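S.K.: Once you scroll down, you'll see the structures, which are given as structure tokens.
Here, each number is a calculation from the coordinates, and none is a lab measurement. No experiment lies behind these values; they were computed from the predicted model shown. Cβ atoms are built from the backbone, for glycine too; each structure is taken alone.
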Structure I
Amino acid sequence: MTVDFDTRAAALRHELADELERTRDLRSPAWRRAIERVPRHLFVPEFFQRTDPPGKGTLWAPVSSEHDTGRWLDLAYRNETWVTQLDGHIAPRDAAGPVMGEPTSSSSLPGLVVHMLELLDIADGMRVLEIGTGTGYSSALMSDRFGGDVITSVEFDPGVAANAAAALRRAGYAPRLVVGDGLEGVPEHAPYDRIIATCSVRYIPRAWLDQVRPGGRILVPMTGWLHGHGLALLEVGDDGTAEGRFLPGTISFMIARPQAAPEIGDERRSAVFRALAGAEPRPAVVGPDIRDDWTGLFVAQLGAPAAQQQTIRIDGGPWVDYFIDVASGSAASLTPEPGGGWSVRQVGPLRLWDDVEAVVGRWRAAGSPPQEQFRIRTNGKSQTVSWCMP
């Protein structure tokens, strides 16, 4: 690399640190030094940039250091998330131009990365387990600040893990890297003082509680199959349970692959549609527009934790929202009414929309408290989310 390139990269890191201080994501001088030292461009040598051409839906355009070095370098130091993999196997180098696909790995925006590290409140000498190595950028920041010997990072995808390991070597950092299921933790290097997850989970695994010292903390994005999200900070007690609160903000991460929603096959979907078409409708108290409210969607998801949602139009009819619980065979559909509102039909042993309306009704009756008034408690087998008034 030329001196001009290195000088430009250093200047961009300084500018990024300035921006993160302005947004209050970056608060401490120690983390600022890490942001200014860790070369993010080594961790995103290629990535996808989202494009939304009219009439074509969402496409992902590959960006690479090989094709436009100046533009790539500037983008690498933007406070943005860059997708690095689609559909579990498509890398930017595999695409000759914009492609469709579902993001499955990314480099999170630096502001979010450092914000979470600040929240975790790591002190010198603490042992940290990171769930989801990703590109390795977060591992590098922690290694720069505390040394790689106290950082363990586990990645589910072998290809993603290999790329992260190579980038960390190039950058001069050596955290302990493990390829495996992060939901199982890394027991051979426990106990840990902190666990930080860079993927979302539906439930916190027992293994994490077993591997954190009493008084240790777990910072984890929570989600569900309806795509409600929240960031939870928990403390592990002497009895092996963990309790904590949800933090303010609208933070979302990709779900851990072992907890991803099961596929709904065409035959199952068709059977659900036929059953719902013959069900008796009633007026819906809560409509599908509850999804437009960040906390409202999170609450609705608590009422139907195993449901998935699809919006489909059949034979030129209205757009109908379907909620399907694959495990129980239960389902609900919400259809817009000409005069306003929705009608709901339900089938199966669980009355999915009745349960959603019940929990949303209780939340609204309590004054629709924001997500930072929610608490979470788990023993690794059962998990409870509740809200309280200040």
Structure II
Amino acid sequence: MRISRLAVDHFRSWQALVLDLEPGVNILQGRNGLGKTNLVEALEVLSTGSSHRASSSAPLVQRGQARATVRANAQEAGRTTTYELTIPVRGANRARIDGGPSLYMRDLVGRVPSVTFSPEDQRLVSGDPSGRRSFLDQTASQLDPAYYQAKQDVSHLAQQRSALLKRLSRAESAGADEGDRQADLSGLEVWTGQFIQRGMDLTARRQRLVQTLQGPLAQIYERLAGAGQEASMTYEPSFAEVLQAGPGPEAAAEISRHFQRVWPGELARGVNLLGPQRDDLSFSLNGLPAKEYASNGEEWTLALALRLAEHQILSQEGGQAPILILDDVFAQLDDERRGQILDFAREQPQALITVAAPGDLPALEGAHLINVAQLAQRQREALGEAEA
């Protein structure tokens, strides 16, 4: 699959833009602040339902606008399909395929597979757990059609349960009516049961993804770092009982007992202390914790190996190579790693590369060069004519 045309309306800094792309390597060149990352981010959101730069939809919508739209013409097996995503400031994203009826976001995720490597990826090794959870969510959503909805369900249940905990916490402090308190406790029990069931399902799906990534990650890291260099990853779920007993009644009962043990802390703080929203991944290099012992270069190599492993399993299980997005990473890499990733990019049906300066990237014969400054100038001229 490849994208022949990408169009955005009111997406971050772009009010309206139509961008034609070519097979092979496409280079978006322009100084920082012109919006080149915003363009590849639009494709990432269309592909995965989320962005590596934002935890909600609101920042994706141009200031002062109610919604943003992303459209892509995808070429596959001699056929063109138009995928469209509408992103409101508030509310759920909606999708259309070839102008058809309105669909949920889950119906679009994975239709245009992509893998994004960005400067933020170094934090996959040593940064906050939220980044590693986002990696799991983006990858699993493209592989598993049911994953995106499972993640949405767990997030909704966590929000409902957290709201009840906050209300109970306030009620305890204020000495609220006992009848109201009992009603809230009864509601909390219902939400907790549903949260456990859906959370176990999400945990099992994440566990399968990590197991699938293990082999490719180890092989690719050794190829990048040198013979004898070992990398591994470990899934650390909040519902750890699922790893021992599987997502069945035994694990559910043990997790329920765990919730009972942490109940005083949850009530005091008004937050969920257990659940997939607290899952994490850890990485090891040659048997040592990467977060503590990896050098800057080793972190970059491990992050790159993880993204290439993601690309490999998406290609194998999805039957087609994902679009490769390399967002402003070459200035961060040494010459050897630049060469490795450029060789990989040349092999892909389509790659989108953003660079701030010509010197950040060696000359690539046959690459399609896109001057982002010219795109921004055309937008300003078009807006000026519209205002006149």
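S.K.: Comparing structures I, II by relative contact order in percent (Cα under 8 Å, 6 or more apart), which one has the largest value?
M.R.: Structure II gives the largest value of relative contact order in percent (Cα under 8 Å, 6 or more apart) among I, II.
S.K.: Which structure, out of I, II, was distance in nm of label points 7 Å out along Cα→Cβ at positions 228 and 260 derived from, given a value of 5.4?
M.R.: Checking each candidate, the match is II.
S.K.: Hey, FRET efficiency 1/(1 + (r/R0)^6) of positions 140 and 340 (r between Cβ atoms, R0 = 30 Å, to 0.05) derived from one of I, II reads 0.70; which structure?
M.R.: Derived from the structure labelled II.
S.K.: Just checking, which of I, II has the largest value of distance in nm of label points 7 Å out along Cα→Cβ at positions 188 and 380?
M.R.: Checked I, II; max of distance in nm of label points 7 Å out along Cα→Cβ at positions 188 and 380 sits with II.
S.K.: Quick one: helix-only ellipticity at 222 nm (-39500 (n - 2.57) for each DSSP H run of 4 or more, over all residues; to 500) came out at -9000 when computed from one of I, II, so which one is it?
M.R.: I
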